[in-house]
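Structures are listed in the sections that come next.
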Structure 1
Amino acid sequence: METKMEKRDWCDSVSDLIRSFRRDETGATAIEYGLILAMLFLAIVGAIRSFATSNSEMYDRIDETLQESTN
């Protein structure tokens, strides 16, 4: 069973780790580039979905026209 002192030491070490993490800015640029890349990816996916939908509708109209002309 842990004593109060061991729990306090553990809490102090966790709080020290959190403090040092908050002060550390070395990964900030990488995170910013990651966010830019994620937004670019979402824009590309949105554009592809839009293109795929319009492309599908075009082929549906072609199919309907061909079916009507053969009947």
Structure 2
Amino acid sequence: MAEDKLDTIALFKAIAADPKRDNSAYHRAIAEARQAFEDAEIALGGPVKVRTKTKMKRSGEYTVKWTFKRLF
């Protein structure tokens, strides 16, 4: 039983020492998406629906095209 406790402690120490993932690019993309929705609602004068088209370029870039239409 003591051996299990030592294994658990070693596991927790390894997890704590593991570097954290940088999510700043993800958070920036989500903020830009929210802003795009807000801008579209203002420009179109009400609720909108969105259609997306995605494409992976040969250079490794992932492109997303957003098309907004007024809902009503």
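Just so it is clear, none of the values below were taken in a lab; they were calculated from the coordinates. Quantities reported herein were computed from a predicted structural model and do not represent experimental measurements. Cβ atoms are built from the backbone, for glycine too; each structure is taken alone.
Taking helix-only ellipticity at 222 nm (-39500 (n - 2.57) for each DSSP H run of 4 or more, over all residues; to 500) from the coordinates of each of 1, 2, which one would give -32000?
1
Please state which of the structures 1, 2 yields 4.9 when distance in nm of label points 7 Å out along Cα→Cβ at positions 28 and 60 is computed from it.
Attributed to the structure labelled 1.
Using Cα extents along the principal axes in Å as the calculated read-out, with 66, 33, 18 as its value, let me know the right label among 1, 2.
The read-out was computed on structure 2.
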